[in-house]
Every structure is written in structure tokens, then in C-alpha cells.
Structure I
Amino acid sequence: MNAGIRGRRRTAAVIATAGALALSVLNAPAAQAQDTGIVVTDLVINKGKPVVVGTSRVVEPSFTFDMTLPPGYDTNHPLRYDAQPFLYQRSVMYPEIQLSLRTCYEVSLKKAHCEGTLSVDPDPSQGQIVSNRDATKWKIGVALALFKANGEVVQEFETRPGGVSLRRAARLTVADATPEPVAKGKKIALTSRLTRANWTTHRNGPYAGSTVSLQFRAKGATTFKTLKKVTTNSAGALRTTVTASTDGFFRWVYYGNTTTGTATSGQDYIDVR
């Protein structure tokens, strides 16, 4: 699978099905658990941002890292070593969110730059996300392996500092402004509804008691301004009124929290006469 790509030599490419780590070491019998000497640096997952997951779609957060090889190994022989990041909650020995795609490029004989994606599948059959308690910070691990000429495998599972926040996806229905058109100085009623992924029922449900910003962009303007903040009711519904002053667009914005992603509604244009 080695090939030249834009002047960089691809030293190894690994494609795995979601939920099954491609590392041969994870399935290798009688493998040694010891220091491989592989050094992984500059590991970044999803560009340092939270990973937001809904109820059905597989999400593939990106990752990048650099890998330096131990004595006796070089990038001319990519099948003799491997390194793959993963996420876990319980034990570093049991990766839960694993590799989807990874490609490594030669930097030098002793160093490679790797990039790819992990696979986060909310389907309960995958055993990754099983309840809303999984909306938390996940730990980061790296699986390392050396494959010796005699068939022996040396494996290592490293923990990494920090973590990756998994959050439940939120949605806002399109902002609805009535009446349309409206006379200047009259009241406009604005509504919407905020829901978020429920990883227990695997459906979207109302998000009650959440603060959402109502924003307005005047016709011809380039930016939205926050007019007020409104709290959702028990059904996740939003309703408020403002005074009509000029033509423009309304929208609702939810800025998220430690367990829930952000959401922005579609816009509704109001004609003020």
C-alpha cells in the first residue's frame, strides 16, 4: 500500500472497520507487554475540540501525530511497527473508540507523520456509547507495536494527558417570526424548540431549562446581535416577543455546555412596514 503522494512517501496506510482496531497486536497471541521504544508526539484529536455525536450517524473525529522509531526500525519497513490512538473510559487496555482510517508519511528514516480519523458510532450494538453518562471527558491512549522477524510481537499501551470531550448533539428548529409582514412598532412573536440527542433512547428529546439567545441581523448588515436570552420550558420550547423596528433576520443560538454541543436555528426574515 506504499505510494508517493504529493511528494511525500506514504509509509503505511491502515483502514479498519469502526469498532475493530486494525493493530495486529491486539489479536496477537503470546505478545510481550513491554516498552516498544516508539515515541509518539504532538498527538491532537479533533483539532482539540469536543466531539459532538447524535443518535444515529457515525462521527469520525480527526487526529494527527508524529512517530519516532526505535533502533533497528525505519520507515522503509512499515509493516514492522505500528501506532494508533484511541479513546477509553475504563482501562487503557480496553480501547472503546478506535481507528477508522490512518495514513502515515515518511519524514525521515526514523520518523513518520500520521493522520486519520477515529470512529464514534452511537449505535448501542457497537458498545461505545450506551447511555447519557457517556457525555463526558474520555481518556486518550495510544497502542504501540513492534513485529519482530521471528514472529514475536512487542506491545505497549500508553496513556496520554488531557482528554476528549464527547457531547450530545443539539438541534434548534427554524426560527418562526409572526406576524409577517408586521407594522413598525408592533410586537413580533418568536418561537423555536431545542432538543438534544438522548443516548439511552437513541432519539432526540426536549432540552428543558436551557438558556438560548435570540439574535437579529438587520437587512444589509453582516453580523447578528443578541437581543435577549430565553429559557426553554419543559418541552424544550422557546417563545418571546420583540418590537418590530426594521427588516431583517431572526435566529436562535444555543452555546452548549460540558455535555451538549452548540446549535443554531435556521433564519426567518421579517418584513417591517
Structure II
Amino acid sequence: MTQYRPVWAPDGVEIEKPSTARMYDFYLGGSHNFAADRQLAARTIEAWPDVPHLCQANRAFLRRSVTHLASLGVDQFLDLGSGIPTAGNVHEVVHAINPDARVVYVDADPVAIAHSKALLAQVPEAAAVYADLRDPDAVLDSPEVAGFLDLARPVALLMFAALPFVPDSDDPAGIVAAYRDKTAPGSYLALSHGTGDYRPEAVRRVEDVYTQASHAMRLRSRDDISALMDGYELLDPGLVDIILWRPDPQSPPDPLGGDVTRYSMFAAVGRR
């Protein structure tokens, strides 16, 4: 049965093919997703019931890491694989510290970019680019990035749960290195990435589900994730379980009791 196309869905969007960006929106309680996205997301939650908590932990790491970078004086941010806008977007977090900081969002999902552009219509310090993060040259040479960010000065690259959707065949380490080499010394990389180290059987079930989504998922070992940070000097506490990266003492009790194996995500921030 053909699904109903909401008025907010851009023309040409394949609404019957589950999108990883729209599935993530569903996990976070968003409304910009289609029936196909919700159905496959439900199968993911059946395979790993903690998935919504993982997504919330990833958003919390975004807030903590971006707040820290802004407090260090970073005033340019490039959010790669930014997804569909939700509460606590990067520009909102950054502008609470520096209203003049510039933020560019990049995503290959047209729904994500359409909603980003609508959200940013009255935010001159932020922009959104429809592009694939796997092509660093296309991203960095795009008019929106080249005309909005000064890559001769330090910039913070943000890759929050984006690289699990880059297969090994596309050389994720090489992609990260290409972005690193095109940014100025003193630039940063904030990265989070799911791992199969703790619960490999559950990870395999989730990876199997995602073979039916717009992008397959590949969760990696701690060593593989560490290699993605080559060329960066890691800020304390280094590459750690995501809930252990500079936790906020004012946060409510952890919904998973602090069990890092249930989160199965690592996070780090490094300086070039």
C-alpha cells in the first residue's frame, strides 16, 4: 500500500524506503518520519530495547562536547551527518555561549535538510547543506561551506553517530583524515560511535535490521574507533564510554544505571 505523503515531505523523497536519519528522529520522539521508518525502527528496538536511551546519550554528549568547545573559543562548527533538527541543536547550544559563532549542518537526507533550512531561516549564523559526508571535497568546496566558514582558522568537526553508516569499503578513516587535513591546526573533532565490543550478538541483530534502511550500519571495535582519531590529541578523558565523557553532575540519574555495556558507544574529542 502506498503511504500518505505529508505536506512537509519534499517532492522526490522516497517515503517507502526507511531512512536512518528519520529512524533516529523517531527514536528521539520526533514526528518527521514515515510509516516505513517507524516500522523498521520498531524492529531495531525489538532487537536492542535500549536504542532510544543510546540516542538520548548521544544527544547529551553533543551538548557537553559542543559546550566545551565553544567555551574554549571555537566559533566555527561543521556538523557532518547532522540529521533532522531536534531540541538542543548545535547552533542553539553554541549560541548560548557565543551568539556570533557559525554552524553549518550537512546531511544526505532531503527531509533533514529541508527542516534544517526551515529552522535556520531566521538564524543568519547557521546554514544547512544537502551533501554526503563521504565526499569531503564536495562538502568543503560547496558554496554554503566555503562561503560561510573560514577553514584557514580552527573549526570543530562534529561526527555524532555518523560514521557507523559509512561502510568499511568507503574507508571511514580516510574520510576523517581528509577532513582533518583540510582544516587548520588547532581545529577539533568531536566523535561518537557505536561498538560491538560489549554485546556482539545484539549488535549483529541490529546490523541485520539496518540492511533494509537507506544506509547499512557497521558498529566497530574500540581499536577501530580509536584509529579514526589519528592525528588528533585527545582531550581528557580520552576515548571513553559515551556516558563517561565529562558527565554533567547536574544530570538526572542514568536511566540504564550507568551500565556502559547497554550503551555500547564510545566518544572522544581531539585537537589537531
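Every number in this text was worked out from the coordinates using simple rules, so none of it is lab data. What you are looking at is a predicted structure, and each value in this text was computed from that prediction instead of being measured. Cβ atoms are built from the backbone, for glycine too; each structure is taken alone.
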* Which of I, II yields 0 for helix-only ellipticity at 222 nm (-39500 (n - 2.57) for each DSSP H run of 4 or more, over all residues; to 500), as computed? -> I
* Asked: Which of I, II yields 1.4 for distance in nm of label points 7 Å out along Cα→Cβ at positions 51 and 163, as computed?
  -> I
* To do: Work out which structure the value 0.99 belongs to, where Rg/Rh (Cα atoms, Kirkwood Rh), for residues 115-154 alone was derived from one of I, II.
  => II
* **Top of I, II by mean count of other Cβ atoms within 10 Å over residues 35-42, largest first** => II
* **Test item: volume of the Cα convex hull per residue in Å³, for residues 67-210 alone calculated as 192, pick one of I, II** => I
* Asked: Out of I, II, which one gives 17.6, 53 for Rg and Dmax of the Cα atoms in Å as computed from the coordinates?
  -> II
